[in-house]
1. Taking distance in nm of label points 7 Å out along Cα→Cβ at positions 257 and 473 as the quantity of interest, name the structure among P, Q where it is greatest.
2. Of the structures labelled P, Q, one was used to calculate percent of Cα pairs over 42 Å apart, giving 21. Name it.
3. State the single structure among P, Q that was used to calculate mean count of other Cβ atoms within 10 Å over residues 305-312, giving 22.6.
4. Give the label, chosen from P, Q, of the structure having the highest value of volume of the Cα convex hull per residue in Å³, for residues 201-376 alone.
5. Hey, helix-only ellipticity at 222 nm (-39500 (n - 2.57) for each DSSP H run of 4 or more, over all residues; to 500) derived from one of P, Q reads -3500; which structure?
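Every number here is computed from the coordinates shown, using simple stated rules; none is lab data. Keep in mind it's a predicted model, so treat the numbers as computed, not measured. Cβ atoms are built from the backbone, for glycine too; each structure is taken alone.
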Structure P
Amino acid sequence: MTFYVTTPIYYANSFPHLGHLYTMIVADAIARSKRQRGVETFFLTGTDEHGINIERAAQRNNRTPKQQADFVVDYFKKMADAFGLDTAHGGYDIFMRTTNPFHYEGVGEFWRRVAKAKTPKGNDALYKGHYEGWFCAPCAAYKTEDEYAKAANPNDPPTCLIHETKLDRVSEESYFFRLSDFDEALLHLYESRDFVRPEARRNEVKSFVASGLQDLSVSRLRTSVSWGIPVPDDPQHTMYVWFDALTNYITAIGFGNEQQNRADGFEKFWPALHLVGKDILRFHAVYWPAFLMAAGVEQPRAIVAHGMWVDPTGRKMSKTLGNTIELDVLNKYFPIDAIRYFCLREMVFGQDGRFGYEGLIDRTNSDLASGLGNLSSRTLTMIQRYCDGRIPSRAISDEARLPAKRAGVETDDATVSKLLAQARDQFIKQFDDFNFSRALEEAWAIVARVDKMISDARPWDLAKDQSQRQTLNAVLYRAAETLRWLAVLLYPVMPSTSRDTYRQIGLTDEVSSIDPQTLNWGDLSEGTGINEIKPLFPRIDKARTMEEIKSQESGVGGRESVSPAAGSTEAEGSGQHATEAEAVPGVAYIDIADFAKIDLRVGEVKTAERIPKADKLLLITVDIGEEKPRQILAGIAQYYEPENLIGRKIVVVANLKPRKLRGYESQGMLLAASVGDEGKPVIATFAEEVPNGARLK
């Protein structure tokens, strides 16, 4: 069994940015997941290096086009290395460049096949004609009237709606691909299988094709664009950059070139899963399948389009607005696995996602430091302290089962095994369906469940009573065995963290080669000696880090100016939070910036007690993912018994200014609804398991 996954090849006229990094992380995670399960996998990324935009960038920087491409490619490769995405770190298998000689050979073969082909309606697939229209160099595409904004002065050129740059008027001889004859074949392709994902994007593509396709110009005269691949048997023309670029997905694995085919294997790996940004969906879901139909080549496995990153307020990221995410800053201040986790957890795949440094810090501190990291640290530290640093026995006698269960420990191995297996199967299913965020929710539900088991069982108290020894061992074994499962399961998302977890447990296997489907409960051997315990994710000092980032960003610069990349996954957005609506009388509207000031966190009530001579107040302590619980005073004593609150998940306003009541400091506020005429408080809570400290948005 084989699997082939690709990112877009990025246009080599600008430096890599967050969009490029995100797509590569997704592709890398998919590739690692497949390899881990024994599937021979090929992962491609790379650069598209021809076209007028490269020529212009080269001219601005006093370079040849090839030198310009080499210069930008160097940055892409450095980025891949810095974020552990290159071949040396187990990432991509090939960094594809369209200037590779084997690509020229393969594209030439592909062109000849298309030139000989007939369309589904019996016409020549390629023909020579005359083209006149508006061309966007950054998009490397001709624009129709609905794709540009007309200038106020009719003598001025229109502006591209994507890149906001002036369009070029092109009028010249051109080869045309008879795209208009492929509409019915393309619609049948979309209907016959799950070819374009997600569904909203498939509907978008179907609507575009059904509205009528225009024939596509697929060449430029060499006098207009010299930096391109010559058209076979007609060197006065160079190939349209998208015809050239899209073909890389098959030339990279040997199409049209025997030497490359022997090295990688077109027949072995094709078809591919293409990951693309929604801004280049049309090229991949309409033009590319039509080209392949004409050439008689099998269609890709699927075209999967993801959303774009916007800033925390929903605005498009841009240098002008000063809201971009700098890759150098990410690499300096954040662990690579934290960045990978944030990207896959924060964005619901297929939708736009919000990315900010503060949000990344919050996720790292709550989910990773206080969640997975804390579970690992407390489990292994207690094994070190109470079990002489060796994995204890999971066995528990019938006499100890009932008190253990009362302490919050599930003693039936079959029950525990079933729960973990179900979570594991759901994780894999969601991952394979590109629901990465949902898959990680499944994993963190396990983290929360085991963390609660430890808190309920209180091993530090069990260790004081020799009669509770079996219960103590059972708690710590179950926590350690769960960590082993999590290390295997989370490897595609956080490879370094998974390896560290595995080593600290005392295991020597290579976690990247352990198929999670083969995990069996209880395979962690009693007596295994754990290794040196180190924090998986040290907490990040938010205030200090943000101050340093802002200071560094004010000095970011020094790179030469180049245009935004076409065909990249650059973040895009309307710049508005929502559609404007008429004000409703009596409603005091707030701006999104006002709401963003409120820090709402998930908290778990650890203790609750009444305050003497205060009938309405309860004093509670709440774990919101920080080093120690918060103390909060809540006016709910008339409606809630203290013991009924312990263990409940609540919503806490974490950044409310502390104040003193009845001699006690309240360090936050819980949220509750006011019900009925009496205003009875009903505490806001959650129907699903969520980790302590998770931020509400």
Structure Q
Amino acid sequence: MLLVVAWPTAFAARASVDATRLDHAASDPANWMSYGRTYDEQRFSPLAQINADNVRQLGLAWYADLDTNRGQEATPLVVDGVLYISTAWSMVKAYEADTGKLIWAFDPKVPREIGPDICCDAVNRGVAVWKGRVYVGTLDGRLIALDAATGTPQWTVQTTDRSKRITITQAPRVVKDRVIIGMSGGEYNVRGYISAYDAASGKLAWRFFTVPGDPSQPFESPIMAKAARTWSGEWWKLGGGGTTWDAIAYDPDLDLLYFGTDNGDPWNAKFRSDDRGDNLFLTSIIAVRPETGQYVWHYQLVPGDEWDFSATQQIVLADVRIAGKLRKVLMQAPKDGFFYVLDRRTGELLSAKPFTVVNWASGIDLRSGRPIENPAARYSRTGKPWLSQPGAMGGHSWQPMSYSPATGLVYIPTNEAAFPYTPETVFTAKPRGMNNGLDKLAGDLPPDPAARLQIAAGLKGYVVAWNPALAKEAWRIDLKGPWNGGVLSTAGNLLFQGNASGEFAAYRADSGERLWSLPTQTGVMAGPMTYEVGGVQYVAVLAGWGGVFPLVAGELSEKSGKQRNVSRLLVYKLGGSASLPVQQGGERALDPPAETADEDTLNTGHALYANFCSDCHGARAHGGGVLPDLRTSGLLGSDAWFDVVLDGALKANGMASFANVLDHRQAAAVRSWVISLARADKAAEALTQSP
């Protein structure tokens, strides 16, 4: 679907972005032409009209409601007065950047029923612009080039095998007329790769696989043959993992493209590779030539990873003086909790220190580059459960960090959340509605409300200001809980961040002092950006609660702020006087029907729910403020439950039919368990409210 309104004459240049403009983007502060503003992904703006002295005058300039109620993770782009965004379900919109007037809207019509085949919400992190076109990767694996003036598709290419559960949530980058795009699906038995397509035609230029395929077949490159020596067993039958769903950076001087890779699949190394070998290139940073995809170097952060410690978090390039020597460095704060500084010419490890609580390793050996592991953390070897910090959500997840050359600090949106890893005795690849990792959490949350509150008390969130030259924390900003938004630093000595508790805030970039905030009516995850039109500086951010934490953790996510999804684009300026509408509606009360199911039925329903429902509706059917709270569903007392669960009556909303994995009796058992859960929670509520 395409909506187009008249294109203003002032914008006739139509996203005129090329290599010269992006190479010199650092000296073009009015525009934000790529995901991280510049190829080095620093997310630092030289704009200073809004600064630490006047930021208290910041107000809402305009806002735009978005036609989706799923998580919003995109960073807007602005080119010559036009603002481009992507939203959940991979939709794209263009606005006048100063007035908020909609120019066009494009819906790629991603089939909503693929919801159960994806991990971590129907999100999209942004678009790329290049020579009059806007590029978006879609959740169902397409790469689409749109005319920047009208939103009309120019070409579409399917980048994935649609028979597999591969998705795209990444913002593309364009380097040397190549559109670089990765893929997602690391828990769904897939083999990772990153691809480059010709920007003009959509023709595949190259593809770099991140794990080796079937060794009985020719390897795609010599480096894949070497990587295969680090694997054992029949890994290729399960895909292997190593997906490439976020981090990309480019150094034009060195002509090196850097990207990160994800965890192995399955997580447990015993079943993935007979618990042997480093399993290259899982959880690695890889440098290649952007025109050909030719391998140059790699650094593996976690050899033989079995904790979902992906290295797909943002890669930032900078020149930093370390021990008196100016070094061209690559920096990353990945899930594993260590902050890595590498020489980006060679991949040499320069420093790696923990930026959050870490118990799986005591440090990183600088000589070998390998972690000094805690033996108890290898649950595949001990056969015993392991409560890890960080957990699978990561000490830092996808929410973008920022590096300020003005302060010399990196600002990291940090999570503190332990995760239980339970060794399996037998591994079976999971069907639709299940992944090979996160479903374990649903069976580990205790039914007792007090015990769940104790778990929630251990969830923390903060922004760490990290000094990469000294390899240590400078200061931190404490927040209510984890899963807060990305950050932006500016020459105005400001640090901007939206948070999970529903506000957009500004801090002093040199000290972390809180200076200003406004409510957003929903949790914010996305990274903010700033731009200038007509001599006026604006700050923009997408608001909309979602992602893996609220979906999987459900009620536990309320530690960060009791939010529901209200998806909007918010744009601020000095003296802005717009206001958000009053929120309508509220929570539905718990009013479940009577339940007469026996204990065996309830146990069966709980197990089925944990396997097929918990990844989206949360461990205890809460919905996390993103999806409906099943405990309050009107379907609990109606046979319409089966119309939805088995017949796909709500597939247009993302709730596909589960008839391929559940029969009528099993669907009824799930309903019975949800009813019993709702009744227990209602009784607990009554106890807490009694005098």
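1. On the way: P: 6.2; Q: 3.7.
Evaluating distance in nm of label points 7 Å out along Cα→Cβ at positions 257 and 473 on every structure, the highest lands on P.
2. On the way: P: 37; Q: 21.
Attributed to the structure labelled Q.
3. Corresponding structure: P.
4. Checked P, Q; max of volume of the Cα convex hull per residue in Å³, for residues 201-376 alone sits with P.
5. Only structure Q yields this read-out.
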